[in-house]
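Bear in mind that the values in this text are calculations on the coordinates, not laboratory data. Bear in mind that the values here come from a model prediction, so they are computed numbers and not experimental data. Cβ atoms are built from the backbone, for glycine too; each structure is taken alone.
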Structure I
Amino acid sequence: MVTAMPSPKHVLFVCTGNTCRSPMAEGLFRKAIAGRDDFAVSSAGVAASKGGFASRETMSVLKKRGASLEKFTSRPVSEAILAEATHVFAMTEGHLAALEARFPGHSDKFFLVREFSGISDKRQGLDVPDPIGMGMAAYEEVAKVLETAIPSIIAYIDSGK
């Protein structure tokens, strides 16, 4: 008897420039799903340039946590990228609105990362704050939000939703 392989789940994280938050989420998610072949993960940005590198601070945060981003380069979100994704997690309500406006046919795949973190912030609402130019403490704060959200994101996807 031949058993069908489970169809892979492709998780896409989206931020602005695809150099800080979404690559950090991609790296942390990769670490969280290590050893699982039913997931793929990537990232993109609503205003990203193609071929940029993740920020030095993002790479430092990932290295400190034993996560990595091999061969990473930034890329703008596109119809083709969204067609591959089964679940898309935006960092901010603004990113979510941009995705919904530009790609309404995929809106059933769109979520906010912070909806899964269980952490609300009076100043940021449901947004994962942009750490660019804010120093390492801001990047560490983003990592904490992502590390809290990722297990819930995995559980949600595993539940078949």
Structure II
Amino acid sequence: MLTREFLKKWTPSPVTLLLLGLIAYVWFRPPAWVEEISQPAPDVPTVSGQRLADLRGQVVLVNFWATWCPYCRHEMPAMQEYFAAHQHQGFTIVAYSEDESQAIVDDFMRKEGYTFAAPLTPAGVSAAFGGVSRLPTSFIIDRKGHIRQKISGQVHYGRLEDLVGPLLAE
């Protein structure tokens, strides 16, 4: 009898279960606003003297992030997983960091095992993309060098599959 009363007392209501399910969904599939865009990508510096135009022929995820941003840190494993699975198909990532020094970024990338490019954001790059008002923000660029989508918020593997997959198939 004591066990039954205990279980009855601690059994969650349907509303509580619904709220817990919603929290879990948002954690694993975070909300983001995807905006369809059709404009040429700016030719901005990337890494080691290269420019974004040098990546034409590949599908590029341009990501603006920072090591101090918890939402940015949360999306990075999915970005790395997608990059590792699809780089042989012509997919690459340029993750512009808003941190204070390249040493901070390099240490973070090395410690976490991320292998995509993560330069500091050069002056004028975020403005060239129309301004980045929040982190993380990402842009998907097709093989012809046109921005196709802007993602304000976190990316996850499923979102990358939905948005980048068709561009890789073109």
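Of the structures I, II, report the one carrying the highest value of volume of the Cα convex hull per residue in Å³, for residues 97-136 alone.
When volume of the Cα convex hull per residue in Å³, for residues 97-136 alone is calculated for I, II, structure I comes out on top.
Which one of I, II has relative contact order in percent (Cα under 8 Å, 6 or more apart), as calculated from the coordinates, equal to 25?
The read-out was computed on structure I.
Can you say which of I, II returns 2.6 when distance in nm of label points 7 Å out along Cα→Cβ at positions 113 and 129 is computed? List each step's numbers first, then the result.
Values: I: 1.4; II: 2.6.
Source structure: II.
Using Cα extents along the principal axes in Å, for residues 33-72 alone as the calculated read-out, with 31, 29, 15 as its value, let me know the right label among I, II.
Answer for the origin of the read-out: II.
Comparing I, II, where is percent of Cα pairs over 18 Å apart highest?
Largest calculated value belongs to II.
Taking distance in nm of label points 7 Å out along Cα→Cβ at positions 65 and 89 from the coordinates of each of I, II, which one would give 0.9?
Only structure I yields this read-out.
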